[in-house]
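What follows is a set of structures for review.
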Structure 1
Amino acid sequence: MLEPAEIARIATEAAAEKQATDIVLLDVQASCSFADYFLICSGDSDRQIKAIWEAVLDELKLRDIFPLHKEGTSDSGWLLADYGAVVVHIFGADEREFYGLEKLWVDAVPMLRIQ
């Protein structure tokens, strides 16, 4: 079984390969009781959001890692995959600004930011 940090790294790399924008990996262990890492990224279109989503799920599936829970649709502008210790959020630009997760988790430690 992979450690949460490795799961987060794989998910981040998969998102980056699909040209996700404003990728942020947050260590939320000190301020969150249900996860260790949040991966937050954006896509420029429904099609790109779906491509990022599929890449993340596929890369982790190759390692027999499956989400405990999934929410959202690409056309809603927000998708979430909950891997327990790692939660992946993929947003459209407007939805990301609306939900403002980075502001909600201001105490989190940024591990990585790719703009």
Structure 2
Amino acid sequence: MSDCLFCRIAAGEIPANVVARTADAMAFHDINPQAPTHVLVIPTEHVAGPADLVAPGRERVAGSLLQFAAQVAHQLGLVATGYRLVLNQGVDGGQSVGHVHVHVLGGRRMTWPPG
């Protein structure tokens, strides 16, 4: 989708500080980090939000996205102390970019409730 920020990042049209990439997903540092480590994990194909992962055939996208997020957390050394994975849906849920993404947050103690 040509007007989607994350699609443009995935296509290499907009630079990003990339942590890891596969054929189906990529991870890059958030430009407005909310924790010492804050990485976004996105599918390279456009999926508007978590609610769109229920469409037929999207199970693969959802599973590979979470698996890749966990791999990125391992790569970043977050497993021993812990990390948080966050998905936001819609404006009230805090989704600011209309492309599904997993926030990988770590490097500090996470509080609860989160917001």
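Bear in mind these aren't lab numbers, they're just calculated from the coordinates by the rules spelled out. Since the structure is predicted, the reported quantities are computational estimates derived from the model, not experimental observations. Cβ atoms are built from the backbone, for glycine too; each structure is taken alone.
Quick notes
- Entry that produces 2.2 once distance in nm of label points 7 Å out along Cα→Cβ at positions 48 and 64 is calculated, selected from 1, 2: 2
- Label whose coordinates, when percent of Cα pairs over 20 Å apart, for residues 32-95 alone is calculated, return 22 (choices 1, 2): 1
- Label whose coordinates, when Rg and Dmax of the Cα atoms in Å is calculated, return 13.5, 39 (choices 1, 2): 2
- For distance in nm of label points 7 Å out along Cα→Cβ at positions 40 and 88 computed as 1.0, the structure of 1, 2 it came from: 2
- Of the structures 1, 2, the one that -6000 was derived from, the read-out being helix-only ellipticity at 222 nm (-39500 (n - 2.57) for each DSSP H run of 4 or more, over all residues; to 500): 2
- Relative contact order in percent (Cα under 8 Å, 6 or more apart) - highest-scoring structure of 1, 2: 1
- Label whose coordinates, when mean count of other Cβ atoms within 10 Å over residues 56-63 is calculated, return 16.1 (choices 1, 2): 1
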